[in-house]
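Where a number appears in this text, it was derived from the coordinates with a stated rule and is not lab data. None of the values given here were measured: they were computed from a predicted structure. Cβ atoms are built from the backbone, for glycine too; each structure is taken alone.
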Structure I
Amino acid sequence: MKMIIVIVQDSDADTLTRAFTAANFRVTRIASTGGFMRSGVVSMLLGVDDPQVDEAIQVVRSALPPAGDKKRATLFVVPVQRFEQV
């Protein structure tokens, strides 16, 4: 299992949330601030099985294509050693 962390601008968050849910991914959306991509950003968390990682990344690429040289999302894929729902 992997945790995908996606950081996007506020203005792109609704578009990406809709794209993830349309592709049957469950997403947790967290408003965040900081200097990484300036203020007004949203961090999205997705827990996916290993074979779904490429599909989830493709959802981001399809929903938020680059605008010229400007990148619209930053992604981190992190291994998950344990997952529980209680």
Structure II
Amino acid sequence: MLAILRPKSQITIPKELVDKLGLSEGDKLEISERDGVICIMPVAVYPKKYLDELRKEIEGTKAKIASGEQPVFDSVDALFVKLEGN
């Protein structure tokens, strides 16, 4: 597929690729250069507050696992057996 560099260094991503990748207006794209090749990669951007809350929750869960308070399952099936039993 061929794209043309337009004024203000803009290009249009071909619709086929937009559809194939499930992109939509407003999505964030990381643009980088590797060995002379321009790479464009879709990214998810999360607010710092969300990431801080997630990190805190993960640390809490790790502490519960270490203390034995949080059960650990060998498989998803084992988890469902436990959930269905309660």
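Observations on the structure shown:
- Read-out helix-only ellipticity at 222 nm (-39500 (n - 2.57) for each DSSP H run of 4 or more, over all residues; to 500), computed value -13500, structure in I, II: II
- Among candidates I, II, the computation of distance in nm of label points 7 Å out along Cα→Cβ at positions 26 and 74 that gave 2.8 used structure I.
- Structures I, II were shown, and relative contact order in percent (Cα under 8 Å, 6 or more apart) at 46 was computed from I.
- Computing Cα extents along the principal axes in Å across structures I, II gives 61, 27, 27 for structure II.
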